[in-house]
Structure formats: C-alpha cells, structure tokens
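Trainee: Once you scroll down, you'll see the structures, which are given as structure tokens.
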Structure I
Amino acid sequence: MFAHGQTVAQLMEKLAPKHYAVEGDKIGLQVGTLQKEIRKVLVALDVTDAVVDEAIEAGADLIIAHHAVIYRPLAKIDTATPAGRLYEKLIKNDIAVYIAHTNLDVAEGGINDWMAELLGLEGRDALEEVHTDKLYKLVVFVPEQYHENVLEAVWNAGAGVIGRYSKCSFNIEGVGTFQPGEDTKPFAGEPGKLERAKEVRVETVVPEQVHRKVVQAMLKAHPYEEVAYDLYPMDLKGRSFGLGRVGKLPAAVPLAKLAEDVKQAFDVPYVRVVGHPDKPVRKVAVLGGSGSRYVRHAQLAGADVLVTGDIDYHTAHDALAAGIALIDPGHNVEKIMKAKVAEWLGAELAEREYVTDVMASTVGTEPFRFV
C-alpha cells in the first residue's frame, strides 16, 4: 500500500514540527496537492530544473526540499520566466513540493545536529533559542490495577519529559468515591450506590503540542466510563529548541586541522578560514546555511570557532578582531539533509508497512564553481 500525501507530511512534521520554524519562514506544501497516494518521494536541498527533471525521470509524486521553491509572494505565474516554467513543469507532471526549512534546522536530529555529529561534537547545546515548549500538568485518578497501563499510555504519547529525563510522574494512593447514576455502566460498583475505590492520583507534565494526543491516550487506557482528570497550564518552562549547535571536540586541534576535517565531513572542495592556522580550537559552533549574524552568538557561547556559510567580508574582519575563528564551507553543505531525511522517512514508512519509495536526489545544486 502506498502512503497518502497527508501521511507523508505528518511524518515529516514528526521529524521537523512546523512550530519550530522561525516566524515567517516558508514551509509546508508549496506546489501541488497532498490529497493523493505517494508512490515515490525525492528528497532534495533545492528545487531546480535539474532536480524536477530527476523527479520526473524517477516517477516521483512528491519532492521534499529544504529551500523554498516559492520564497516571495507571487503576483502572477508567468510561464515565460524561469520560475514560471519551473512551476508549470511541476504542475503538469503532478509533482507536489513540500518544504522543511528552519524547522528542520531547529529539530533534534535535524540539520544542525547532523552537522555536529559529522564533526564529532559532544555535549551539544543550541546556539540561539527559538522555541520553548509550554507545559501542562495532567492529573488523573486511576484504579490501582490500571495504574501502570495508564502511565505507559501517557508516556508513550509524549508526557512525562522534563529536560533530559523521561517518564517523570508523581503517584499518590488514596480512596476515591463516586455514585453511578441509574443509566450508567460503571467499571466498579452498582448504579445508585456509593462506591469507594482504591485509586492512584497520577501527576505528570505534558508539552502543549502533544496534550490532545496524551489526553486521548489516557482516556483510551482508562477503564472508567467517566474519567476524573485535570489539565492546566504551568509556569515551568519545557524543553528549549534552537538554531545552530555548540559542542566540544574530544580534544583540541589546530584550526587548520579542523578546516580539513570540515572539507572531508561535508564533501566540499575548499573552505574559507578566518584565524591563524595554528590556533587551537576545541569548542565548536555549527550552523547550517547563512550564519554571518550568528558570530556574536558563537562568541558569547564561548566557541573557539564557528562553522557556517555565507560569511561576508566585514563580518570576517569583526571576527578576526574579536578573536573568534571562522570556517566557511558554503551554504550548500546543507546537502547532508538529502540522505539523512530519505533514510529517516523511508524507515518510518516501512515501519508502517507502506511501500512508498524514498530516494535522495543525486543532482548537485551548488551554484558556484571553484577554479
């Protein structure tokens, strides 16, 4: 069975939730429709003519890309222009385009984590916080014999996470009272008679984005016809997510050595370096894409070097004066997302027994040529 387009989108939002995106970012469906079966998905960094031709030849119904194919508002679609011809080709071949951009940058297990992993960084933190989970407290009263079932259900739905700890809860044993009405079918007791039942008061934290899912899981696992529970907002902050990563190498290395490692890790022919080649570096900040404005963030985080793309001339001078090194491997290093997303999405679909094929684009979209 092939996966429905909406199913594929939901899985992508599991990897890169939409609410992680920077405000105003162009993400989600941009061209075509998801109201169809998806036989094949092509994962690409950019949507170019060559990438669309690759999708047509492969028989892909959907392109999942990192960079938006429609970035600015459209006043018209003129098929005499390069952009217009591209949209026309997509529509005529019934190829939808779905974008995961800054939400994939921010996500745990997304682009910035992949960059950090490729360089072997340990103990990673975000470079700039862009989203903090709002938390709710769930309180529910459960008969003793169903206590563990309900706990597991809410934990599996996403409840009970505090920082790097999971399955957090507080449980108090007590006696609950209730009197079933005449038209009820109580799990325990009889209609019209006061019932006293040994119950456990369960308290656990629930992130806002999964609170409906958690409540539904709790109600499904709970044996009572009418469940007594409360869900209320908390002032306590939940987990924070952000752009970029800062971590440490296992040991300090010269800047020149790290520059060579970056070239190899990200498969680029050259890098631009700011700083003395012999400068020892251990604490490293990484940020996929264009990171000129994050040099100050990296410096405040105590990084010895920032690895990012699109460093401009004046930012390079400022960094040199401030004593922080820079390695610029180019914006296109985000191409690492092609194989990573394809592997992740393919595994998620296979786990659900869909036969939808997912492939990484083999088309290079680096606009620069190095001579």
Structure II
Amino acid sequence: MSRLVVKVGSSSLTTPDGHIDPDRIGTVVDAVARARSAGDEVVLVSSGAIAAGLGPLGLRTRPRDLATQQAAASVGQGALVEFYGRRFAQHGLRVGQVLLTLDDVTRRSHYRNAHQTFAKLLELGVVPIVNENDTVATSEIRFGDNDRLAALVSHLVHADELVLLSDVDALYTGHPDLPASRRIEIVGGDEDLAEVDVSRVGSAVGTGGMVTKVEAARIATAAGIPVVLTSAALAGEALRHESVGTRFVPTGKRRPTRLLWLAHASETKGRLTLDDGAVRAITERKASLLAAGVAAVDGTFTAGDPVDLVRLDGTVVARGLVNFDARELPTMVGRSSHELVELLGPEYEREVVHRDDLVVL
C-alpha cells in the first residue's frame, strides 16, 4: 500500500470560461477511486475554488483584486466539493474538505492537529480534498500556492509519492508546442534542469505555470519524496505507477514538517538583526538564538510567529519561530540570560528562537 498526494490545477478541472467541467473532474476522480481499490491511500489537493466561482458570478477572467478573488472562492469552493462528493459517491467513497492556511502548519499548536486530522480521515477511509483557505487568506493567494501546498502536504501526511497533474504530459526543455523542445523523463537534481525554460505562465483560470511545478518538486524531493509530473488526462496511468510524465527522484531526507513549511511557505512577520557571533552560532554550531546576539528588532509579531534572522548588512541567513512578542524584545536586545533574569524575571531566560524552531536558509 502506498500513500499518495495528488495535486490537480484549475485549468485541468474547469472550462475556459470558468465553469466546472464534470468530465475533467470525472477523469481525476475515477483515477483516484481505482488507486483506492488497489489499496492505496490518496490525499487530493485540488485547485479550482476561485475558477469555479467565475461562471456563477458572471466573471470572464480571474479577478486581480483580493476581495473579488475571495468572493469567487467562497462561491466556488462549495460547488467544487459538491461535484467531488457526488462523483466519489458513485465509487462508494466519501470525501472530507480540508482548508489550510500557513498558520495551520507553521505554528506548533496547529500543525500537530493538521497531521492528526489527515491521519484520522485516511483511517476512516475518507478521501481528503485539500485547498488553501482562499476565502480568508491574504498574501497566501499568490502565484503557484497550491503546487507548493501539495509538496508540503505530502510531507505532512508522510506520503510515499507526490503526483502533480497539469495540462501538459511531462516537463519539456521549452514550450511543448515548439519543435526544438525535448521531453525530460528523469530529474535527479538541478543539473538536469539546466536546459529547461519554465517561464511559461499559467492559464486564464490558474495561477501557476511549469515554474511552480518544478519548485514544488524541489521542495518534495528535498524532503525525500519522489514526484511524478504529468497531465490530468494521464492520471490513471500515473496512479497505477506506470512510466508516464517526468519523474523527480528524491535528493534529501525528511525533516520536521514545520521546518519545511517555515523554509518554503511562511510569510514572516518581522526581522531580527544579529551580530556576527550570533550568525556563526546558528549557522555553524546549530545553536539557539539568545537575546545577547540580537542587535535590532523590526516588525509587528507575537510569540510563535515566523521571523527572518538577518546579518548586520541585511542578508537573510535563517528563519525561525520567535518566542517573544515584538514589544518585549527591544528591552532584551544585547542582554545576557543572567541580566534578563535579574531585570525581567526567570520567564525571560528562555531562547529568543529555539534551534528546534529554526531553519538556516
């Protein structure tokens, strides 16, 4: 039995004018249902909420302003899940909607709950339908978000493979319609991408392009998860583990989920400027960040928020989850742990950023 995460984009689920295409959804659903019958567990990361809302709202193209995007997502998400529910029911399968924001996995108290939710849904035989919570998201609605989301969810659920379904059958060195473009079957590292031009943008209803698929593959493979990139039309073959599309082989090992999110998906709330000694401590000795090594504090954040850790020249060297509010830190800057205890009390003796909540970039 394998645990698969399957990501399908807006352009693979909708008609050009923004309406849900039942036949396209049916192709994906049938492939997932066959994989389930073969004993595999499947988590489906599905774009399409905003796109599915365009038709009902009378919008011809994807709106540019955030408020209209969120309105379209609000209308479209329900329609999208309704379609999935009906089609999976024909195979005797139930679906469960999971809407995520970055906080759900970057914050320690949230990501454990997200992991447990997925585990229970799969245990109960439910097919989780995952999307970013576009209705309430702010900066999260941005270029390629669900490709990255799929890569990070694959790590969260301990997937054995990530399948990215697009509108092209594989990765090519250029646009597939160009005679000079060459199909790439295996990617073992960045050196295999040297000739690849991924500058083609997405469709009128999607947000991404091939560049976001490649970045998602980098994230997943760096965490030890193989990736298959192919078209939605070949979903059945891909989920039967046939040789289709482009295969990205793992390049790294798994690490704590929240650190993967922290490195690749978090929107930082501020920045801490470090002296040279603190930079060496966190990058070379893998130490925690103490108040004595902080030279300056910028931004508005609360304990548990992600912040950038930067050199004196402003270069970002790491990212971490801070243990204090922005209003508390200025009085702590440059002080030793002993001084903090005497000045503010024993509760201020802890690290500003613990090494377990820190990732060097």
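Derivation of every value follows stated rules applied to the coordinates shown; laboratory data play no part. All of these numbers come straight from a predicted model, not from anything done at the bench. Cβ atoms are built from the backbone, for glycine too; each structure is taken alone.
Trainee: One of I, II was used to compute mean count of other Cβ atoms within 10 Å over residues 50-57, and the answer was 23.8. Which one was it? Provide the component values of the computation, followed by the final result.
Mentor: Numbers: I: 17.9; II: 23.8.
Label of the originating structure: II.
Trainee: Work out mean count of other Cβ atoms within 10 Å over residues 298-305 for each of structures I, II, then name the structure with the largest result. Don't skip to the answer; put the middle values down first.
Mentor: Details: I: 19.5; II: 15.4.
Structure I gives the largest value of mean count of other Cβ atoms within 10 Å over residues 298-305 among I, II.
Trainee: Looking just at percent of Cα pairs over 33 Å apart, which of the labels I, II belongs to the structure with the highest value?
Mentor: I
Trainee: Another question, if that's okay. Determine which structure produced the value 19.5 for mean count of other Cβ atoms within 10 Å over residues 234-241, calculated from the coordinates; the candidates are I, II.
Mentor: Numbers: I: 13.2; II: 19.5.
Considering all the candidates, the number was obtained from II.
Trainee: When relative contact order in percent (Cα under 8 Å, 6 or more apart) is compared over structures I, II, which one is greatest?
Mentor: Working: I: 20; II: 15.
Max of relative contact order in percent (Cα under 8 Å, 6 or more apart): I.
Trainee: Also, quick follow-up: Say we calculate FRET efficiency 1/(1 + (r/R0)^6) of positions 98 and 282 (r between Cβ atoms, R0 = 35 Å, to 0.05) for every structure; which of I, II gives the highest result?
Mentor: Working: I: 0.35; II: 0.55.
Ranking I, II on FRET efficiency 1/(1 + (r/R0)^6) of positions 98 and 282 (r between Cβ atoms, R0 = 35 Å, to 0.05), first place is II.
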